[in-house]
Structure I
Amino acid sequence: MPLLGPINERTSSRYTATLTDETGAAIDGTALDTATLTLSDVATGTVLNSRTAQNVKNANGVTISAGGALVWVLDPADTAIVGTALVEEHRALFTLTWGGAGVKACRHDVLIQVRNLAGVP
């Protein structure tokens with residue numbers, strides 16, 4: 001699983017990846033039927049920034065190119081802290097389908113380490 005971070009809480013960040021299919025070929029972002037993102041805190045399951053199966057097919061801060069390049073610009077609400085740990089783990093799960101009626105699918109998940117800055121001036 002790819003790892004992003006650690007990044008400071010309530011800080012914008014950027015995640016990039018190349019999406020591939022079962023053969024290792026790049027997934028053509030222009031041919032996607034659906035692309036969704038679910039973002040949650042690992043320890044509690046709390047959903048962050050209302051991202052529950054949110055449409056991210058070139059929307060909501062995410063772009064996916066014809067060459068399979070995924071770029072997600074996280075906004076401060078994506079890196080909000082929900083607990084008291086010094087470093088909190090969040091999980092982003094991208095779910096993609098293509099080929100009509102979900103004939104093909106890819107699930108790409110990312111672990112995000114977020115540094116809790118509570119008490120830091």
Structure II
Amino acid sequence: MKNQAIGWVEVPVIDMERATKFYETVFDFKIERHQMGDQDMGWFPWVENGLGSGGSLVKHYDYVPSRDGVFVYFTCHSGDLNNELSRVESAGGVILKDKTKISDEHGYEARILDTEGNRIALHSRE
């Protein structure tokens with residue numbers, strides 16, 4: 001296989017401004033807003049030909065946030081997910097599972113609920 005199996009991820013939102021503020025606060029990056037037809041999209045930063053997958057927040061009548069659906073892991077570029085995790089509650093999210101070791105090989109995860117009701121994971125090697 002030449003590329004990652006996942007090419008793009010879309011995270012449903014109800015309130016784009018609230019969701020954008022949450023993700024920008026927790027992950028300390030900027031989200032780029034784009035109107036794509038009747039979809040309001042907030043693109044996560046991405047690197048052309050980089051590792052991993054690109055993705056976007058999406059507000060659209062067809063998109064419904066859920067804590068029971070697909071489970072997305074966000075890479076914590078600080079190197080230690082405790083940094084991002086420390087900003088979750090003040091940004092309006094809920095910590096579902098504190099930092100937990102997955103394995104020596106795969107690092108750590110934490111699970112949170114974003115402001116829109118989506119269950120997501122934070123991931124870091126440290």
Structure III
Amino acid sequence: MTRYLLDASVLVPLLLDYGEKLLNISSKATIYTLDLTIYEAGNSLWKLVVYLNTIDLKDAKDIMHVLKDLTKRGIVKTIRFNQLNPCKILELAANEKITFYDASYIVASEKLKQH
């Protein structure tokens with residue numbers, strides 16, 4: 001089965017473009033995110049409604065409902081902070097001069113490769 005690790009900058013456009021159609025991919029792929037990504041997706045939708053006026057609140061709520069359903073069904077799986085090694089993340093971030101946030105995706109990706 002194909003696995004994808006997505007941040008909000010990829011997850012939100014997928015939800016906007018495909019919505020409930022993502023429910024049909026469960027037999028073909030599993031999407032992973034960090035637990036913070038769900039909140040970032042919600043914040044992105046809020047920004048689209050409140051500041052950019054590109055979608056209405058009803059559509060944003062529908063998209064959040066789909067995201068919740070995707071997580072309930074296990075199509076989108078969240079990797080929690082306590083499942084990662086924060087010291088490894090910090091060391092990688094410091095050594096590579098990248099943010100802790102970006103390093104967390106690298107460490108999460110390495111974790112997924114091991115499984």
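What follows draws every value from the coordinates through simple rules; no lab data is involved. Because the structure is predicted, anything quoted here is derived from the model rather than measured. Cβ atoms are built from the backbone, for glycine too; each structure is taken alone.
Observations, loosely collected:
- For -4500 (helix-only ellipticity at 222 nm (-39500 (n - 2.57) for each DSSP H run of 4 or more, over all residues; to 500), calculated) the corresponding structure among I, II, III: II
- Value 1.00, calculated as FRET efficiency 1/(1 + (r/R0)^6) of positions 20 and 84 (r between Cβ atoms, R0 = 30 Å, to 0.05), assigned to which of I, II, III: II
- Given 1.8 for distance in nm of label points 7 Å out along Cα→Cβ at positions 12 and 44, calculated: source structure among I, II, III: II
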